[in-house]
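Student: Each structure below appears as structure tokens.
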Structure 1
Amino acid sequence: MLNENIFFDLKRLKKIGKNVIIGKTVRIRYPELVEIGDNVIIDDFTYISTAMKIDDYVHIASGAKIIGGQNCTVHFGSFSTLAPQVVLSAGSDDYMSGIATPLVGNEFKGNVEYGDIKIGRHCIVGSGSVILPKVTLHDGASLGALSLAKSDLAAWTLYAGIPAQELKKRNQAEILQLEKKFKESLLK
């Protein structure tokens, strides 16, 4: 028997903008909790099981896992991107006690932490990286491949490692100037 909550009709999305491409194998468990802006691409083999808000010009590459349940939200600012195989986990267990499965009530679970994840404008998350609950990537923050973000990342800063450590500052002025030129080109 097919679970109707996994396979969805685009009309069930809370909001969908224009020029949106969603791969045929993308699965959104709660489409009624997902808002998608304009000019967004979500590549194949992505799985989403949480509330989500995506602003304009966002790319989510193949194999992303964006999880956390109905009471958490993952928000993507404009011009942000996830590389392949990224995991955003708005819910996580400490693995020390309780039953670690979403199939039982909260009274049977251990120390589960839930919390929203915010990916700011112009953020980049590298392949294979993991972001844990209650983490904000402030505007322009970048996380290198195979990294773990378990606390907030400062604006316009590149991080990498397990756990993620600050490496260097990004060129905020150049990136914002390119955004301005891009928007001007759309008016021509």
Structure 2
Amino acid sequence: MEIVKSLKQTKIIKYLFIVLLGSILLAISAKIKIPFYPVPMTMQTFVVLFIGIAFGWKLGVATVCLYLFEGIIGLPVFSGTPEKGLGIAYFTGPTMGYLIGFVVAVYLAGKFNYDNNLIKNFLKLVFATSFIYILGILWLGGIIGWDKPVFELGVQPFLLAELFKILIATLVAVKIIKLRNIL
């Protein structure tokens, strides 16, 4: 009985470590800006997909929720923090929809099955990523007003970079699954 209890505790500690490590990876990916046209690119959405694929949907959602919690309580984990504010004030600003979209995207990326069919894998990751932008522009439109060019401001500048990140995730998805199987 003690061995079973010890194994469960070890598994919980392992999962907590994975979730914490993933939230740190997300925070780092938010801070690194890669020169890209027309706007600089972070690797944050790639990391969201990676976490979903590698950790599965349960640990993936836990990871993204921890990351969001860290930002909400004031840790400078979001892109643009601390320069553009911290905590709940930053979280509820123009990027909140995108950040909430991370939860849906990581869930879908973690729920999908991946195989050697690159086209199907690509379409699954496009679908997952689309929720970041759907929720993002819905929130952004509500904040800045629908009379503004919401798509041109909140999606269009990022499409080329997003395509690049989804292609990378597609090419490594099957290899990432091997990491999940180790967990």
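Student: Output the label of whichever structure in 1, 2 has the greatest value of relative contact order in percent (Cα under 8 Å, 6 or more apart).
Tutor: Between 1, 2, the highest calculated value is found for 2.
Student: Kirkwood radius over Cα pairs in Å, for residues 60-171 alone computed as 14.9: which structure among 1, 2?
Tutor: Label of the originating structure: 2.
Student: Still on this structure: Determine which structure produced the value -25500 for helix-only ellipticity at 222 nm (-39500 (n - 2.57) for each DSSP H run of 4 or more, over all residues; to 500), calculated from the coordinates; the candidates are 1, 2.
Tutor: Only one of 1, 2 returns -25500 for helix-only ellipticity at 222 nm (-39500 (n - 2.57) for each DSSP H run of 4 or more, over all residues; to 500), namely 2.
Student: Still on this structure: When mean count of other Cβ atoms within 10 Å over residues 20-27 is compared over structures 1, 2, which one is greatest?
Tutor: 2
Student: Next question, about the same structure. A value of 3.0 was computed for distance in nm of label points 7 Å out along Cα→Cβ at positions 52 and 76; which of 1, 2 is the source structure?
Tutor: Going through each structure in turn, the value belongs to 2.
Student: Using distance in nm of label points 7 Å out along Cα→Cβ at positions 100 and 124 for the comparison, can you identify which of 1, 2 gives the largest number?
Tutor: Top value of distance in nm of label points 7 Å out along Cα→Cβ at positions 100 and 124, among 1, 2, belongs to structure 1.
Read the figures in this text as sums done on the coordinates, not as results from a lab. Computed from a predicted model, the values in this text were never measured in an experiment. Cβ atoms are built from the backbone, for glycine too; each structure is taken alone.
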